[in-house]
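Quick note: the coordinates plus some simple rules give every number you see, no bench work behind them. Computed from a predicted structure; not experimentally measured. Cβ atoms are built from the backbone, for glycine too; each structure is taken alone.
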Structure I
Amino acid sequence: MTRYVVIGAGIVGLATAHRITLDHPDASVTVIDKEPRVAAHQTGHNSGVIHAGVYYKPGSLKARLCAAGRASMVDFCATHGIAHEICGKLIVAADESEVPRLHALHERAVANGLPARLVGAAEAKEFEPEIRCVAALRVESTGIVDFTAVCTTLADLAEKAGATLRLGTKVTGITARGGEQVVHTGSGDVVADVLINCAGLHADRVARLAGVEPPARIVPFRGEYFELTPERRGLVRGLIYPVPDPQFPFLGVHLTRMIDGTVHAGPNAVLALAREGYRWSKINPRDVGDLIGYAGLWRLARKHYRYGLTEVRRSLSRRLFAESLARLVPAVTEADLVPAGAGVRAQAIARDGGLVDDFLIVARDRQVHVLNAPSPAATSSLEIAKHIVAQLPT
C-alpha cells in the first residue's frame with residue numbers, strides 16, 4: 001500500500017487527494033493544513049468564476065487544464081448538487097485604443113477552441129444594458145460557483161474514501177528517510193512514501209523544507225474587492241471584464257455577479273506585506289524580509305513601478321476604484337460601493353523579475369511541488385489533480 005501525504009487543503013490539494021482515492025483506492029492518503037478549515041486562503045477568497053480559458057497561451061498548461069477543467073468542474077457541480085451557473089461574460093473594449101487587444105484576445109480564444117465571438121456595442125448592450133463600450137468579446141462558457149462549497153464536497157468525498165484530514169496541523173519540517181517522506185508537525189510525524197506540496201502561499205517554503213530549491217519565489221499580491229449595494233445590483237446581469245494588459249497576469253478590476261446574487265467589484269493588485277495579508281495593517285516581518293531580500297521582486301518593480309503605483313492609489317481611494325469601474329458601467333459611483341474583503345494571490349516570480357505565467361509543477365524524488373497555481377487554478381483544479389497524480393510514483 002502506497003502512503004501519500006498532501007500538504008494544503010485548498011482546492012488543488014483536496015482535488016488531488018480525491019483523485020488519488022479514485023485512481024489508487026488501496027492507497028493511504030493524508031491531507032495536512034495548518035488552518036482549522038478547508039479553503040481558508042486563496043480558494044476561499046477568490047471571485048468564484050469558472051473561467052473558460054480565454055487568456056492563456058495556446059498549448060500551455062493553463063490553456064489545456066483550464067479548458068478541460070471548466071468542463072470537469074461543471075460536471076462535478078452538477079453531479080454533487082453544488083449551485084453553479086453558466087452565465088457567460090463580456091470582455092469590454094471601452095474605447096478604440098483597446099480594440100486591437102480585444103481582437104488579439106479573440107484570436108487566442110479561437111486558438112484555444114473556445115466559444116467566443118466579437119460583438120458590437122449594440123449587441124453587447126443586449127447582454128449588459130448598462131455598459132459602455134465600442135466592442136466586446138462574448139464568452140459563453142464562463143460560469144460562477146462557490147469554490148468553498150466545492151472544497152467541502154471534495155473533502156467529504158476523500159474522507160468517505162478513506163483519506164484522513166489533519167486540519168489545524170502546522171508542518172514544521174520534512175525529512176527524507178530512505179524511501180520515506182517524514183512530515184514533522186506540531187502534533188506528531190506523518191510518514192509517507194510520496195509527498196505532494198499544494199501549500200499555495202507557502203509552497204516555496206514547503207519545497208525548501210523538503211530539500212527542493214524552487215526556481216521562483218512566491219510573492220503575495222492582495223486583491224481588494226468592493227460590493228455593489230443591494231439596490232444597485234441591477235446594474236450588472238453577469239460578468240463584465242476590461243480588456244487585460246497582456247504584460248500582467250492580473251485581469252483588471254471587473255464586475256462579477258456571484259452565485260448568491262451579490263455583485264462584487266475588483267480586484268486590484270497590490271503587494272501584500274504578509275503572505276496572508278488581507279488588509280494593509282497586516283504586516284509579517286519574516287514575509288517583508290523575504291520581499292526586501294529578493295532580487296526578483298526589485299527587478300519586477302523597476303520594470304513595472306508605474307503600474308504598481310496606480311494599483312496602490314486605487315487601493316487607497318474608493319473614488320479611483322469607482323472611476324475604473326465606471327469605464328465599464330458609467331452608472332457606478334463611489335456611493336454604490338461597500339467593502340467586501342480581499343484575497344491574496346500567490347504569484348511566483350523568477351529571479352530575473354519575470355512573472356511565472358504558467359502553472360509550475362516540479363517533481364523530484366517521490367515529491368511533487370505545485371509552485372505556481374494562481375487563477376485559473378480553482379477552475380482547473382480537477383484536471384490539475386489528474387496531471388499531478390499521473391506523475392506520482394506508486
Structure II
Amino acid sequence: MNTRSTSTFGHVALIVAHCAGMVDLVALPVWVGTLIQHYRLDPQQAGGLVTLFLIGAVLSSVFLASRFQRVKGRWVAAGGYAIAATCFGVLSQPLDVTTMAVLHAAGGLAAGAALSATHGTIARSANPHLKFAIVGVGLGVFAVLFLGTSPKAIAAAGGYMLFAIFGGVMLLAALVCAIGFPDPEREATDRQGAPVAAIPRAVWFGILGISAMALVQSMTFSFLERVGNDRGFSLNAITGVLVVLGFVNLLPAALAAFFEKRWSARSVLMVGPVLQALLAATIMMAPGFYAYAAAASVFAAVMIFTHTFAFGLMARLEPSGRAMAATPAMLMVGAAIGPVLGGTLVKTAGYGSLGLAALLIGSLAVLCMSRLPGHAPSSLAQEPA
C-alpha cells in the first residue's frame with residue numbers, strides 16, 4: 001500500500017478540479033437563465049444546450065471509469081480542463097445555436113473526463129469521506145464567489161460573460177492540475193496481481209439513487225432563477241437568494257465530515273431524497289417570496305450533504321476507485337436529463353409540474369438508497385487519513 005498522503009498543493013489541485021468539474025451544480029440557474037434572457041432561447045432549447053454538456057460528461061465518465069487504474073490522472077485532468085476552457089472561450093463569441101450545441105457537447109466530454117480522474121483519485125484516498133467533504137467545502141466557497149458576482153456581471157456585460165467566466169475557471173483548473181494533481185494514495189487491487197472484484201450490487205443501487213437525486217437537483221435548480229423572475233421577484237432579490245445559497249453551501253460538506261462517525265450513512269441516504277423533493281416542491285409551488293427564498297437557500301446543500309455520505313460509503317464498498325471515478329456519470333446522467341425535462345414540463349404544464357415530478361423521482365431515490373448498508377464492512381474500511 002502506498003502510504004503517502006496528498007500534499008497541501010495536491011489538496012488544492014483536487015479542490016480546484018472538483019469546483020471546475022462540478023460547475024453545473026453551482027451555475028445551472030444562471031446558465032439556463034442566461035441562455036433564455038440573453039440568447040432568446042425558449043426553456044426547452046436552453047435546457048437542451050446544458051443537457052448536451054452534461055451528456056458529454058456522462059459519456060466520457062463512463063468510458064474513463066473502467067480504465068481509471070490505467071491512466072495518468074494528472075494529464076487527463078489538466079488536458080480535459082484545457083479543452084473545456086477552449087470550448088467555453090469560443091462560446092463567448094457570437095455563434096449560431098448549432099455551433100453552440102456542438103461546443104457544449106465537446107466541453108462536457110472534456111470536463112467529464114477531468115472530473116472522473118479527480119473523483120477516482122479522491123476515492124482511492126485513505127479517508128474518501130473526509131477528502132470529499134474537503135473538496136465540497138471548496139465548492140461552497142466557489143459557489144459564494146460565482147453566485148455573488150456572475151448575475152450582475154452578466155447583466156452588465158451581456159450573455160457572453162457567462163462563458164468567459166466558465167472558460168477562466170476551466171483554464172485555472174487545467175494549470176493547477178498540470179502542476180500539482182496528486183497520485184492516488186492507495187494501490188489498485190489489480191496492480192497487486194489479484195483480480196479486481198466486481199462492483200457490489202449495493203453500489204449499483206447507490207449509483208441509481210444518486211442519479212435520481214441529481215435529476216431532481218438539476219431539473220429544479222435549472223429553473224430556480226426563472227421561476228423567481230416569472231413571479232415578479234426583482235433581480236436584486238433573486239441574486240440575494242443565490243448569494244445566501246452560496247454561503248449555506250459552505251456548511252453541508254463540513255457538517256458531513258463532522259457527522260461521519262455519528263450518523264448512519266444509510267439513514268442520511270434515506271432522508272436526503274425526501275427532504276430534497278419537498279424543498280423542490282416548495283420552490284416551484286410556493287406563492288410568496290419568503291417561502292421560495294428559504295427553500296432555495298438550502299436546496300443545493302441537501303444534495304451536497306447526502307452525496308458526501310454516499311461517496312464515502314460507496315468508495316469503501318468498492319475500494320478500487322472504479323465506481324467513484326464514474327461519479328460524474330452518476331451525477332450527470334440525472335443532471336443531463338434535468339434541464340431538458342424541466343424545460344419541457346415548464347413549457348407544457350407550468351412550474352408546478354416540476355414539484356410533482358420531484359416528489360415521484362425522490363420516491364425512487366429512497367427505494368434505491370434502502371439497498372445500501374449503513375456502513376462498509378470492517379474488512380473494507382480504510383484507516384483515517
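Given 65, 46, 38 as the derived value for Cα extents along the principal axes in Å, which of the supplied structures I, II does it correspond to? Source structure: I.
A value of 3.1 was derived for distance in nm of label points 7 Å out along Cα→Cβ at positions 31 and 63; which structure in I, II was it taken from? Clearly, the read-out refers to I.
Of structures I, II, the largest value of distance in nm of label points 7 Å out along Cα→Cβ at positions 215 and 351 belongs to II. Comparing relative contact order in percent (Cα under 8 Å, 6 or more apart) across structures I, II, the highest value is found for II. Identify the structure, out of I, II, from whose coordinates helix-only ellipticity at 222 nm (-39500 (n - 2.57) for each DSSP H run of 4 or more, over all residues; to 500) was calculated to give -26000. Corresponding structure: II.
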